[in-house]
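Read through the structures below before going on.
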Structure 1
Amino acid sequence: MPDRVKIFEVGPRDGLQNQKRIIPTEDKIKLVDMLSNCGFSHIETTSFVSPKWVPQMADASAVMAGISKKHGTAYTALTPNMRGYEAAIAAGVDEVAIFGSASEGFSQKNINCSIEDSFTRFISLLDQAKIDKCKVRGYISCVTHCPYDGSIDPEQVIKVALRLLDMGCYEISLGDTVGAATTETTHNLISSMLNYMPESVIAGHFHDTNNTALENIGVCLEAGIRTFDSATGGLGGCPYAKGAKGNVDTVSVVKMLHEMKFETGLNVEELNKASAFAKSLSEN
């Protein structure tokens, strides 16, 4: 049997959140429905955040209400706090994600609090998620480099990851937020983390600022990592990381994986259609 890799599609949330123009709700719904036809097990559909800070996601509930859910696909949302979590659950999401940082500087810029304070914010959310039997995924930003603090020690990432796992997250997505990771820094990070946790709880989330995302995914594959985030159309970026380009393109990742004889379960023809539509949203 071929080795299987899970692609966690983040285009509708991470891909669209930094677009300069507000994408119409019906276009967001269309994109999610097109992605549903591709065979993804997970689609990060939206985020329940303050519209003051991320106006692009102000229609999160409307998007969730408008999509046509497919059996076998988990429709997930980013939720920074209890208010966001409660809104997400009311809207019918299947899973939620919380996000912290391995960098104090980025934590302050992104969520206006220290790393330690961010954990305090998560406690009530994770406690309620356990009651609701809602799975929670953990994101860690700036895992190799921060635009404010510079290089990040793997030990700091491990510290945050272990805390999130201990609090109840089922998986940790390692965010190369500014796209500065190299094969060397990626290898150092992953090899260090595997001393503390199994590869099954680690996911790679690479941005393609320096066109090295696929190489970094290759390093992770060699280490046994089998889950990766990507955005159809290569959309994305980060409003708090100047110069960061989009997420690695799902089509490019899937093409590489198939050439390497990995199985993804994705329909390439439908994926190309979704990719063309996603790119059109950023071009208008």
Structure 2
Amino acid sequence: MPMISRVQKERAAQFRRFHHEAPLLVLPNVWDAASARIVAQAGFRAIATTSSGVAAALGYSDGQQISRDMLIEALARITRVVECPVTADIEAGYGNSIEEVLKTVEAVIATGVVGINIEDSLKQQEKALVDVSYQVELIKALRELATSMDVAFVINARVDVFLLAIGEPESRFEHAVQRAHAYLQAGADCIYPIGILDGNMIANLVKAINGPINILGGPPAPTLPELAQLGVARVSLAGGLMRSVLGHLRTIADELLESGTYKRMNAEALSSSEFRSLFSR
């Protein structure tokens, strides 16, 4: 079992507090050390990783296509270069049993990470959720692990009912709320009903779920001030930042090929001195 430093324990406790106090906790999702450094330097209180972005940076598609070791190496590189709390998207936990997922999370904690997203989708099947009883036992085991290590590790329990369009549309709200309450009772700190949700649905979820709510931000979702007004505790941007960065890179490549000019490449670029000093302490 990894040793937990005083600094990591303090960051974990701080990160947990962020879920219960103003302002809204906004987590830009990063994919490597450079993106993490940029976001941290911008002044965000904490950062999250994106599973799709980490996988893409390594040459793989999303969905646990990278190995556990590749994930751990990526997280270690990120935590090495930032001083703010880092929470990791570990998808379904990189394991086919609770024992295997616990091994993943032990390794994640050893990198300095202070929180995780854990989803309730089945990786082997499309549009299927794990049984609630399994997810409850998993979350209980994760909470027990964190308690045994004396760290306020933040478990953000994803509810994939909306994302996978499980059941009839009119049944999804109650289904999501039932799963949310089961996960909170098992020891989750925050609930993430991931999906494209409108303001009315978000407001209803905030009212119905007795715990902090994480919402997927970005268009067409409500703006960050609007989400704060609705009572949301935390906002993630998933792969949105990386998709935007790659889209900008594509426009640069197109301009170089088509006209041989540098306008796009120069727009919003870091200066040479900013780039050289990116990792200076």
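Quick one: distance in nm of label points 7 Å out along Cα→Cβ at positions 31 and 127 came out at 2.8 when computed from one of 1, 2, so which one is it?
2
As an exercise: distance in nm of label points 7 Å out along Cα→Cβ at positions 15 and 231, calculated from one structure in 1, 2, equals 2.6. Which structure is it?
Only one of 1, 2 returns 2.6 for distance in nm of label points 7 Å out along Cα→Cβ at positions 15 and 231, namely 2.
helix-only ellipticity at 222 nm (-39500 (n - 2.57) for each DSSP H run of 4 or more, over all residues; to 500) was computed and gave -12500; which structure, 1, 2, did it come from?
1
For the read-out distance in nm of label points 7 Å out along Cα→Cβ at positions 143 and 255, a value of 2.4 was computed from one structure; give its label from 1, 2.
So the calculation was done on 1.
Which structure, out of 1, 2, was Cα Rg over 2.2 N^0.38 Å derived from, given a value of 1.01?
Structure 2 accounts for this read-out.
For which of the structures 1, 2 does the calculation of mean count of other Cβ atoms within 10 Å over residues 191-198 return 13.4?
Structure 1 accounts for this read-out.
Each reported figure results from applying straightforward, stated rules to the coordinates on display, with no laboratory input. Quantities reported herein were computed from a predicted structural model and do not represent experimental measurements. Cβ atoms are built from the backbone, for glycine too; each structure is taken alone.
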